[in-house]
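So, here come the structures, one by one.
The numbers here are math on the coordinates, done by the rules we state, and not lab data. Here the structure is a predicted model, which is why all the values come from computation and not from measurement. Cβ atoms are built from the backbone, for glycine too; each structure is taken alone.
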Structure P
Amino acid sequence: MEIQCGVAGVSILSEIKMGHMSFELIAETRAALIAQVAGYASEYLTGVDGRAVAPSTEAVAGLAALCGALPDGPTSADAVVEMLHRYGSPATTVNSAGRYFGFVNGGMVPAALGAAMLVNAWDNNAGLRVLSPVAAELEATAIGWVAELLGLDAEVGRGGIGGAVVTGATMANFCCLAAARYAILERAGWDVEQDGLFGAPPITVVVGEEVHSSLVKALGMLGLGRNRVIRVPVDGQGRMRVDALPHLDANTILCLQAGNVNTGAFDPAAAICPAARVAGTWIHVDGAFGLWAAASPAYKHLTAGYELADSWATDGHKWPNVGYDCGVALVRDAAALKAAMSISAAYLVQGEAREPSHYNPELSRRARGVELWAALRSLGRAGMAGIVERTSAHARRFAEGLRAAGFEVLNDVVINQVLVSFGTPERTLAVVAGLQREGTCWCAATVWQGRTAMRISVSSWVTSEADVEASLGAMVRVATGTAV
């Protein structure tokens, strides 16, 4: 169905072009649009629980209505938003209900959703304090709260841990490893930020055999190389083997993993970090979701030893359930992070207080730290622990139910990750495809240590026991009816 341009919208655009539009009319138009969007958003969120998690073939095909040639003339804002809701909303994968388990994705907690809407209305650039005092202050506060929840030093950027709110774990790893690169080469008398890597002393990077691809990508972007790493063999759960570690020294970056993306397993930091610190090695922790286990008294033991590291990367859009475009980089040596990320120019007005752009790759960015602040402020310590404990309990229930139905769970379920095999690789893939078509829930396939499996990642605050039981029933029903 073709949607016509709203006459009022075209008229408003024309008035703006001619400079005749009053502030009152602009405010009125914005208010009407916000009300329209709020109505669509409410309609969408109210209806997601009754929808199949994956969009229908017809809904995806309907996106053609939003594509094609760019129109010659303007389209009113209300018409554009109406098109998005009509064709876009049905073509989404439902992440805001409780039955999406395909990736480690958590639905936004209400406070983060509200903050995101308000942040967009503010339309502030969070790169400099003078551009948005509220963004700068709340970002620093949120970083401090994250450090506290993870059992680290809460003093951020004041001689203690430096931090940045970035887009996700890839950029969080990038920031941390950039700080590591700077610090190691600075000790060797080389200024990598000014002189680059040509002719620089070599840096050794040590990772586990099951290192996450986002960290490897960050190494490539930093010029440290995706393949120029020493890969340490892992055990049957994907944990780095202490007995297989190479020689470590002050020219080495050792990358540990808190929460294997398949099994949820943790590298044995308590057995590795003390000796690595004595050697002067920079210890980095990739803990996109696993590090948040430290926020729970019941699971904190899994993160023992990680507090000895030099840098930590995690995501806000996983267990804290902030929503996408939110990751956190934490670095013990704030000066190293600042040296790797700072920016200056005559026109950039900078004060004495912490400037976000000195710790972040971006100068211009939305105030994503406000959403992180809102989520953590609403959850508090108890709420954050509750998300970790509830979702991990749901994962155990999935494992128990699938074992009871006669299927093989491949991993030790330590937190929120479950790997299940339904037999041959072909049959397992057929079950995953059948489950996605069936629509009750959504899980993805993976290959781990040579085994094809379905991966269940339970991450959302919304997921209920009823969601788990309905999803478990669908898994068993599809699996028992699938023969390959």
Structure Q
Amino acid sequence: MTQSSTALAAPPGSATTEAHANPNHARRWLILVVLGLSQLMVVLDATIVNIALPSAQTDLGFSNDARQWVVTAYALAFGSLLLLGGRAADIFGRKRVLVVGLAGFALVSAIGGAANGIEMLLIARGAQGVFGALLAPAVLSLLTTTFTDPNERGKAFGIFGAIAGGGAAVGLLLGGVLTEYLDWRWCMFVNIIIAVLALAGAAILLRDPPRVGARPKFDIPGAISATGGMFGLVYGFANAESHSWSSPLVWGFLIAGVVLLVLFVWLQTKVSHPLLPMRVLLDRNRGGSNLTVFLMGIGMFAIFLFLTYYLQQTLHFSPVQSGVAFLPMVGTLMIAATSASSVLLPRVGPRPLVPTGMLIGAAGLLWLAQLDAASTYTSGVLGPLLVIGFGIGLAMAPSMSVATMGVATDDAGVASATVNTGQQIGGSIGTALLSTLAANSLTSFVAGKTVTPQLAVEAAIHSYTTAFSWAAGIFALGAVVCGLLLKSGVPVFDEDAAPAVHM
């Protein structure tokens, strides 16, 4: 492995050298299909169950309080174990960890689909999160180490960024179709089909490259503090949905999470084999890119959750219609993501793209915040969705590429896990923060008024538009901060921070 001062601008090696050094090079585009399927399963599982919940609740007879934990159990396990999963990929081999993740995800999805009660369903959802924490960083690190040619890397990450950004919307559509025409259990069983296809492809196509140097050792203190810290944050924010912010179940776990994460960072500077080497984060471009993914995770939550409520409860869309309604956003997101990563990023670098994309997303959210009781999908929703999708694609795909670019081969898994962790924790914060702000605005809107059906509709819309406005503010703030943090020009990485990946 050689070092390079540039990642995007570095000239690729010869085809013969590349193929010899990288055993996956010749099959890289077929491998991208396998990795795309794996990532799609992980991302859509965060939303596909949402639309199926009413049907599952009726079938299994669980309470409203238990309902939120069907979603939270997945996020809790997934978010708290991602760094651990990323390091496991570095230590045990990315193909091996990917195969274990796919097989495990298929198995527990079958258990969830066959659930005879809420307990069985929650166990399956938590186990999905565990195997998802193995899958996500293995997928992204394999993408990083398979596509080392700068031009091809841009195209691959554009496609991958489109899947990562649009997978949640695809989950809403697929969940609606499966629930409406088959049964809610197929929102779990569908993972078996996807996992088996990806598993077959991984077994046939992927090869782990020969290891160069000593195998990284496992950082037990770092693993415990990181997992505990992530658990505390995700659990604390999850409790904020159903408890007051003054509840010990909220602030107690949040404080514990922060303390453990501070301890984790301190430990990483002291141990000889850190779980998350600080060199992965200390480069300005990688740090800014991870921050972008984190902030976009917060803001994107408002789009999927509150707009789904608006479509179904105000415009009376069916689950399938609600899913179809998001497709225009997915279309512009894919166009922007592939163009940004393959055409623009190698020429101008991330600094012009990421802040511009976040500002465009903020403008779309502010437009969406103008919804009222007289708005229709065509007049009030379609235009903002097109703008938001373009903005997210412009910022998200380059960020995911730059966040994993220039890292040492042995750090690729944990660097990939860091990106996924940022998005997951951002989504958890968005869930709690924006839900609380929406609920408070609804209460204030109806205070002192006689509640009528019309007032109830107006109050609900007011709560949604409040969430959209705050999400726009988060995107705008992110544009400023990330614009200051990211470097100008095509990325040039500090060789002392981490070498570029040339396997």
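Tabulated values for the structure
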read-out: Which entry (P, Q) yields the derived value 5.5 for distance in nm of label points 7 Å out along Cα→Cβ at positions 114 and 426; value: P
read-out: Test item: helix-only ellipticity at 222 nm (-39500 (n - 2.57) for each DSSP H run of 4 or more, over all residues; to 500) calculated as -25500, pick one of P, Q; value: Q
read-out: Mean count of other Cβ atoms within 10 Å over residues 186-193 derived as 14.5 - corresponding label from P, Q; value: P
read-out: Structure (P, Q) behind the derived value 38, 34, 20 of semi-axes √(5λ) of the Cα gyration tensor in Å; value: P
read-out: Entry that produces 5.3 once distance in nm of label points 7 Å out along Cα→Cβ at positions 58 and 346 is calculated, selected from P, Q; value: Q
read-out: Structure with the greatest value (metric relative contact order in percent (Cα under 8 Å, 6 or more apart), set P, Q); value: Q
